[in-house]
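These are the structures in question, set out in turn.
Where a number appears in this text, it was derived from the coordinates with a stated rule and is not lab data. Bear in mind the structure is a predicted one, so any value in this text is a computation, not a measurement. Cβ atoms are built from the backbone, for glycine too; each structure is taken alone.
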Structure I
Amino acid sequence: MEILTRLLGGAERVKIMRFFLHHEDKIVTLNEVAEKTKTKTDLARKELSALLLLGFVEKKKTKVYSSSNKKSPSKVKEVYGFKINQNFPHNEALKALLFDFELLDKRELASRFKSVGRIKLFIVAGVFIGEEKSRADILLVGEAINKLKAEKLFDMLSAELGRDVLYSVMDVEEYEYRFKMYDKFVRDIIDSPHDRVVDKLTPVDNKSTANIFR
């Protein structure tokens, strides 16, 4: 994402723009933008101000629920939120640029997950290869996998891309059992277009490739 961040003013702005382009009908508050994009509130406020001046987003009134404590009933109040400007002339061009996830470095993507355990298979599909109908965008198989840590990394990746990343994390035993039992989910991924970025498994499907992940 380095080229895009330099062109468009930084990683946070790219994340925020992707979020709005993927949620065109939503009016969101500053806090929601910060939460969904994993951006510090002050920085999100700064980027939203810049995007407001550029005409990419506009301010809209919306209703939020608030409560002073857990025991008191929620109250509805009207606040200003942000929504993408549907008339911004470059929206379609920005979508083509910012949602071209095929340009992402797949090996760099896999390397982000090295800390979650011993990765034996890392498959990218779906949005990363231009196949929107894939069952998953990423399949991660490994040993001693910290699934909670993996989940947090996938949340960060989703925030970066401005959309939910469909993923599945399995240990080797589960993956091999499900593959041999012709599990539909696993087979759909393996039999559909995909890229194997990491492949250290003993071949169970006669399709293993050389390991290109060091």
Structure II
Amino acid sequence: MTKDIDQITAAIAALPQTPGQRVLVAVAGPPGAGKSTLAEAIAAQVPGAVVVPMDGFHLDNAILDARGLRPRKGAPETFDVAGFAALLARLKAEPEVIIPRFDRARDLAVAGAAVVGPADRILIVEGNYLLLQEAPWRDLARFWDVTVQIAVPMVELEARLIARWRGFGLSEAAARARALGNDIPNARRVLEQSGPADICVTQGDT
């Protein structure tokens, strides 16, 4: 991973420096790919960098239930994409922006959970669908200064996602059903429908 981080930080350092303007780096990839880990590692190496997760724009479970989308939670259609795009526009233009975050333990988005302030000049934005070439997600392309895509073999993704759900107390059977019934279809959609990235981080044998 060190080599990948060095390549990404070099790409960030090579960007033109515009006073008062933030740099937005997209870190995309399927669920279970390690986006959060990579994003945090990049932020730790770049002065003035903070992580901005896309997951704060999950639709609430009550809305998903009303729309019959609860079993597909985490799919592209279960996010407030317009709200996320509005946040990215504000992050480009405003010195201080309050952002939401997703509480995985409680399975809900928390509004006003973090602050991006004037000293935060490099934003590492991480999420599954940042490079998805489907409307309205493809319109996010205008915000990115550097794009990174993580690729992981499907067998490894399955194992990681099952382990994730086991960690939240699900039985082996329930964790497998959750991963294979929703997470893996979402992962395939990311891998098959995302556009090219400036930097591709490949984990394992593909």
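Suppose you compute Cα extents along the principal axes in Å for every structure in I, II: which one lands on 52, 40, 30? The partial results should precede the final answer.
On the way: I: 58, 47, 28; II: 52, 40, 30.
Checking each candidate, the match is II.
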Computing distance in nm of label points 7 Å out along Cα→Cβ at positions 111 and 159 for each of I, II, which one ends up highest? II
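Identify which of structures I, II gives the largest calculated value of distance in nm of label points 7 Å out along Cα→Cβ at positions 15 and 39.
Going through I, II one by one, distance in nm of label points 7 Å out along Cα→Cβ at positions 15 and 39 peaks for structure II.
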Structure from which 3.3 was derived, distance in nm of label points 7 Å out along Cα→Cβ at positions 95 and 151, options I, II: I
Comparison of I, II by relative contact order in percent (Cα under 8 Å, 6 or more apart) - largest value held by: II
Top of I, II by distance in nm of label points 7 Å out along Cα→Cβ at positions 55 and 135, largest first: I
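Taking 3.0 as the value of distance in nm of label points 7 Å out along Cα→Cβ at positions 119 and 167 derived from one of the structures shown (I, II), identify that structure.
Attributed to the structure labelled II.
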